[in-house]
Each structure stands twice: as C-alpha cells, then as structure tokens.
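Multiple structures follow.
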Structure I
Amino acid sequence: MARQDSKRGNAEAQDDLVFKALSGKDRRRILDLLRDGPMTTGDLDARLPHLDRTTVMQHLRVLENARLVISKKAGRCRWNYLDVGPIQRIYERWIEAYAAPSAGLLNQLRRDLEDLS
C-alpha cells in the first residue's frame, strides 16, 4: 500500500509541475510554438522578442522539469521538442471526467427545448 501511495504522490507532484509550467503565459506561448514542430532555443528566442535568451532558457527549464519539453543537443544547437504526454494525463484526470456529464446535460437541455417547440 505504501508503494501505491508513493506512486500517487509522485503523480500528484508531477501534475503540480505541469500546472505550474502551464500557469505562465510565456511558457504557454513556447508550447504553442513547439506544437508546430521542434525549434532550437535560438529560434524560440527570436520568436519571443520581449524576452532575453536567459529568460527563455529559464522557461524551458521549467517546461523540462514538468516533462512538457524534451531537449536534445546537436552540435552548438539545442533542439526543443514538445511532449504532450503530461497534458494528456491532465486532460484524462481533470477534464475528460467532468466534460462527459456536462455534455450529457447539454444534450438533455437540447432535447427538452425541442420538445417545447
């Protein structure tokens, strides 16, 4: 039982890192940019002119800690890749379970309104 609690604790700690990473608008912008494909840190820096390179790298570190970004070094370039796995887990745990009942209520409302017509 302690092992299962430990796994649950690790999963919750990982979820906390994901939520923290997603709370920053600049980090969400980085994820949006990476959705189109991998980019070097320099490319990201160029696409975020309001941030300096050090700040971009700090944001990438937060995203890496949350496992939302995977970075690979190739020569002098550092390539950053989006990993949607953690977002999918958040969706499955926090959104999907709540969305189904809401969709059911909306369908029932539509049927009730159609019956009134």
Structure II
Amino acid sequence: MSEPCIFCDIIAGKTPARLLHEDEHVAAFADIRPVAPSHILIVPKKHYPTLLDAASAGERDLLGRLLEVAARIAAEHPGADRGFRITINNGASAGQTVYHLHLHLLSGRHFAWPPG
C-alpha cells in the first residue's frame, strides 16, 4: 500500500478544499500554509511524487498543462501585472514536503533573487 497523499485526498474529495480550478488533468487550490498573500498550488490529478517522475514518464503535455493553468490563474488575480512567481520544489533539500508534484503560484509581495 502506498503512503497517504493529502493532494490525492483533496482531488478525490476526501479532504475538503475550495478548488480554484479543476479539469480532467489538473486541480488548483490555496495552500494551507501560505508564504505569500496569494499562494496557490497547481497539482496534476495523476500522482507523480516529483517533477523527475513525471518527466521520466514522458508527461510533456501534462507538464505544459500545469504551467498553462498557473498562467491563467495568475492572470485572473489582481496585481498579476506587478509580478508573480511559479516554483517547483523537487526533493527534500529543495523544500519539497508533499511528495505529489505541484507548482506553487506566489504573488502579492516582493520576491528577492536569488531565492532562499
């Protein structure tokens, strides 16, 4: 049996979350521990632990769809013209804590470079 996955539970409707986007392949919802005024997670409905897993499986269309959804959500949010950041953490040393591929869409404050 595989490890429980909070994102799989949200997608399956077992854990409540207000979906900001849902289609056949992708869902999006607010992060429960935001690091910016707007912090949205964009996740594939199919479970891949990391970006490398999805890429190794040849999921080119899915990876493009994740970015397309992130861009559409960003454009719909007030202040998108001032900027936003899209991040994928891959592995523990990069800050990944939930092992279900996801993009972080962050906006609403200044982001320094390089990131911490």
Structure III
Amino acid sequence: MTLGIKPRGITLNKNEGYLEITWSDDKVCQYPLSELREACPCVECRGGHERMGRQYDPDDILTLTPKRSYTIKTVDLVGNYALMPTWDDGHHTGIYTWDYLRRLCPKTEEE
C-alpha cells in the first residue's frame, strides 16, 4: 500500500449489505458485509495470538464463506487509522486498519 492513502469517504449501505470506501487516490472499494465479518482481524476470530499477522490475512475477501448473513449495527472510527464495527451478532472487537481494509479491497475485472 502506498503510504498516506486514507479514506476520503466511507458509506455503510445496510440495505444492499456493503461498506464502501473512497480512498484518497480515488480508488473505490465495496466490501460485502458478510465477507468483511469473516475477515475480522481480532485475536478471537483469528484463532489465537499465534494466528495474528499479515500471513493469515485472506488473499481475496470474496473467496471467504460467511457462516451466515451479517450486518453492521454501528461503525466507529478508531483514532485516525481504523474502523471498529459492531456487528449484529454482538461482536465488536475487530479493528480494521486502513492498511488492512485497502488490502481487502475486492478486485475488479480490470485488475
């Protein structure tokens, strides 16, 4: 990721089930909520401290198989570096950094 790239706009579309981020370099990413929940980076979802780190990040968020359909109840900014959603299953400990979200951006047909 290029240093300094941050969100310019963040939209949660609960009706259609996605989070959209427009980045400062004009790239637009739409993250399906259920797959984003499956990609939660917290220690509980990762299966322990030994499974933390980039090597355990999903290669392609769209290949994840959600256990069910998820929605976000609320989403909070964490400092100036991340989002922390509260999911409809009550989970709220995942901190999605800008870097992590950018790497999770679903690939488009042009890429």
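Read-outs throughout are calculated quantities, based only on the coordinates presented, and are distinct from any laboratory measurement. Only a predicted model underlies this, so the values are computations on that prediction, with no experimental measurement involved. Cβ atoms are built from the backbone, for glycine too; each structure is taken alone.
For structures I, II, III, which has the highest computed value of distance in nm of label points 7 Å out along Cα→Cβ at positions 54 and 86? Provide the component values of the computation, followed by the final result.
Values: I: 2.4; II: 1.0; III: 3.3.
The structure with the largest value is III.
State the single structure among I, II, III that was used to calculate helix-only ellipticity at 222 nm (-39500 (n - 2.57) for each DSSP H run of 4 or more, over all residues; to 500), giving -3500. The partial results should precede the final answer.
Details: I: -21500; II: -7000; III: -3500.
Source structure: III.
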